[in-house]
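Laboratory data are not the source of any read-out in this text; all were calculated from the coordinates shown. Note that the structure is a prediction, hence the values are computed from the model and not measured.
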Structure 1
Amino acid sequence: MSWNPVYRLVQRIPRGKVLTYGGLARVLRLPGGARTAGRAMAATPSGKGIPWHRVIGDHGKILIRGPHALLQKKLLESEGVSVVEFRVDLKRHLWQPRKIGKSKSAAPRKRARK
């Protein structure tokens, strides 16, 4: 499975906002849910401009361990996200993406003939 749809959605999360692993999985209808989203985020390639730090656990908790947790906290705070004891206030900072494929303006695609 390609993680590219996951990374494209994560790139849409605005500065100062976060999305949960479960929310990411729901929007993209990932089989395996939040765990699959977590695996995708763990495999995020560096240097591609993917704001991995904007994806957090359920209830706003930073789930990464060790020095990466401190880095995630620092990056979120630099964007104006308030983090208290490694927890983000989701009422203030949760991003609500539109459902993929639910746009009214999107016209149905026709299949090309061979």
Structure 2
Amino acid sequence: MLYPYLADLNHEQFFVMLLNRGNKIIDVVKISQGGVAGTVADTKLIFKSAIEKLASSIIISHNHPSGNLKPSQADIQLTKNLKQAGTLMEIFVLDHIIIADNAYYSFADEGIL
């Protein structure tokens, strides 16, 4: 679902997929667009989108134009922060997906969410 938004870009973009209680997609929202080495993912903007649409959970995603799927330390810390904030608001972070080339890295699949 997120691949068409993030594939084949030469700069980073960050999206959030908003889901209802039954994990049906409510909306997909672009949070930010950055440069070749990074973009800003503001916690407040991510959860603002979720609250406005009454989302029960979210999946966050961004791309790595370099083709490297390995999450950076900043990616890992952001995921931890969003998970903690979401738990307090009962808006659960189900996954963080990094898209690069024709592949993806899922924090949930790797067991580090």
Structure 3
Amino acid sequence: MTPKAKADVQQGTLALMVLKTLDVLGPQHGYGIARRIEQISGGLLSVNQGTLYPVLLKLEQEGAVASEWGASEHNRRARFYRLTRAGRKQLDAETRDWEQTQAIIGRFFDVKPGDLS
């Protein structure tokens, strides 16, 4: 049996996953966010640090997350990110958009030959 290949997370969806992770788990450092996303995906997604940190920086510049330095569980200096009020509004809006897109795509998969005649 071959091991499952991990897919890279697309940048557009990574921001949404980061916001949802912070919403559910509270403040996290970057490494913790990456591991949680991989864990929630059942190991099917791989979060590259080179992709995650630009997304975190962008979210911080937009005001969706705020950060501060603290000590990690291994007593190392780490930047912890938390969801802001603006981030929660962004998460709500993006969740609605995602659900609408999912519903539209679902309609295409539900169409059978002859349905549109």
Original post:
semi-axes √(5λ) of the Cα gyration tensor in Å was computed and gave 32, 19, 10; which structure, 1, 2, 3, did it come from?
Top reply: 3
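For which of the structures 1, 2, 3 does the calculation of helix-only ellipticity at 222 nm (-39500 (n - 2.57) for each DSSP H run of 4 or more, over all residues; to 500) return -19000? Present the calculation step by step, with values, prior to reporting the outcome.
Numbers: 1: -10500; 2: -8000; 3: -19000.
The value was obtained from structure 3.
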